[in-house]
1. One of I, II was used to calculate volume of the Cα convex hull per residue in Å³, giving 115; which?
2. Quick one: Cα extents along the principal axes in Å, for residues 109-156 alone came out at 39, 24, 12 when computed from one of I, II, so which one is it?
3. Kindly point out which one of I, II the value 0.90 was derived from, the read-out being FRET efficiency 1/(1 + (r/R0)^6) of positions 133 and 261 (r between Cβ atoms, R0 = 30 Å, to 0.05).
4. Can you tell which of I, II yields 51, 27, 23 when Cα extents along the principal axes in Å, for residues 125-228 alone is derived from it?
5. Taking helix-only ellipticity at 222 nm (-39500 (n - 2.57) for each DSSP H run of 4 or more, over all residues; to 500) from the coordinates of each of I, II, which one would give -23500?
6. Taking mean count of other Cβ atoms within 10 Å over residues 37-44 for each of I, II, which is largest?
7. Quick check for you: by relative contact order in percent (Cα under 8 Å, 6 or more apart), which of I, II is greatest?
8. Quick check for you: by distance in nm of label points 7 Å out along Cα→Cβ at positions 21 and 221, which of I, II is greatest?
Structure I
Amino acid sequence: MTRLTFFFIVEPPKYQNMAVYLAASIRENFGDTVAMVGYCPAHRMAELDGDSIALLGRMGCAVRPMQTEGQFDPPYPHGNKMIAALQERDSDFSCFLDSDILFLRPNDPANLIRDGHVSLTPAASMGWAAQEIWTTIYATADLPIPEERIRLMNQNKGKDRMPYFSSGLFAFPERHRNAEGLRFPEVWLQVARQIEANPDIPAKRPYLDQMTLPLAIRKAGLDWNILPKEQHYILGGRKRGEALPQDREIFAVHYRNWEIVKEYGLARRAKAMLENQTGVRRIAQLSKRSEAAE
């Protein structure tokens, strides 16, 4: 049985390309110690690019459909990660990754998982509401306010805040069930529906996944394991233009768009990892090589 499965969204046009480079960086830095699976909304599977699917297949990453239509009203693309988390995987732990992530150095699954915990990093910031909103959010889900306070990733001053995490990378135990027999992703969707139904809570688009994440962890009978920021280093935003720190080993970057990859001088490394794992540096090269061989 696989110890850890990485899963992510493979959706045309942008996310399917990002997913290819993400998968290459996983294989480059974790080798065959992990499994991978990509998920695409079922109604968009026919639009997927054949080259992207073929390259993912070369790296041992299947692409599976998931039913996203009708899950949220109005539609909520950020919620696709919640639907992907719900899917069954045969592994002890699963780790969701936003498609715009690249691993940069050799890593070990043990760094990302912990029994009884959801492993993740603090959100970069929280600008959609004041801290007082958490009282309403927790009351809506019939949960007590946690005593813990944390420092957000880009928070340099002020008091520590209520636990609020990035949903761009989170690892959870697949075998764990809460008192009601529910897996963590099932609890997460349940809590999200409770919060969504309360008109007094603002900014449910696009922040519903992140605002409900700490509540779902506790309601699932789990705790949070806060990872070092080096395991999920967020680029862009307030940090755009800052060089990567040279005094720390950055294991993974969350880059948001390919222009930022170029700005940080990481595009060449991303293409080198793809070439190491598949034999091509760019996705389009696969078709060109096939045509040349005919």
Structure II
Amino acid sequence: MSWFEAALLGLVQGLTEFLPISSSAHLRVVSALAGWSDPGSAFTAVTQLGTETAVLIYFRRDIASIVSAWTASLFVPERRKDPDARMGWFVIVGTVPIAVLGAAFQHPIETSLRDLRITGTVLILFGLVLGVADRSRAVRYAKPISELSLPHAVIYGFAQSLALIPGVSRSGGTVSAGLFLGYSREAAARYSFLLAVPAVLASGGLELAKIGEGPSPAWGPTLLATVIAFAVGYAAIAWFLKYISHNSFTPFVVYRVLVGAAIIALVAAGALDPSAGPAG
């Protein structure tokens, strides 16, 4: 992987990680369109450490309060009713599905599920799901994040695990689940960001050892991409939360359908190799 490839893919990662359009799909598609090798799941996971660092900084006060309250609740029974302590448990419980499914299906996640035909189809399918979820929320009372319950946290967790398939989108899957459950757009997105922290940090940490070995990109370009993803991702979080407070997800739905259809058409025409090899 060249430095230019790394810089461009870092920019793509930062722009798409927090929008409901799938960063892994965009990294895969941009590489294919440019004639580059698939950057691979290890590169994707490590660059996500950059965007997740943006989450840690942007939500630093929320995260500090959650960690503090959750830790205190382990020793002081009275603190267990604290909303922040409960949120800590909800994030832990919601992380279990993606941890279990990610380990169980690691091989297909890193190989067959990266096929562009699957990516295009999933972009369209889950784009439509997001559209239906957004419309269903509009006709009901929009619950704040403070009303999150344990069963709903588990449902969120399974929705997040769908993001193991390129094209679903971590934020798209979890936000759709939140909207179907009746939460406001802001509440659904905020919990989606918090829920992603343990999963992304763990995944990125495990994949770090693969960088620079075999077909994975070298350390230098990967670090460049990660730094760029952090800077762009921080700005994307601020913009996205402001945008959804006054607007629907319709533009993202339309974008997903158009991009998914274009990918399928290009593969069918032979312009894109659906199963490009790993990065070199």
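1. It must be structure II, since only it matches.
2. This value belongs to structure II.
3. Structure of origin is II.
4. II
5. Checking each candidate, the match is II.
6. Structure II gives the largest value of mean count of other Cβ atoms within 10 Å over residues 37-44 among I, II.
7. The maximum falls on structure II.
8. Going through I, II one by one, distance in nm of label points 7 Å out along Cα→Cβ at positions 21 and 221 peaks for structure I.
Coordinate-derived values only; no laboratory data. Here the structure is a predicted model, which means the values were calculated and not measured. Cβ atoms are built from the backbone, for glycine too; each structure is taken alone.
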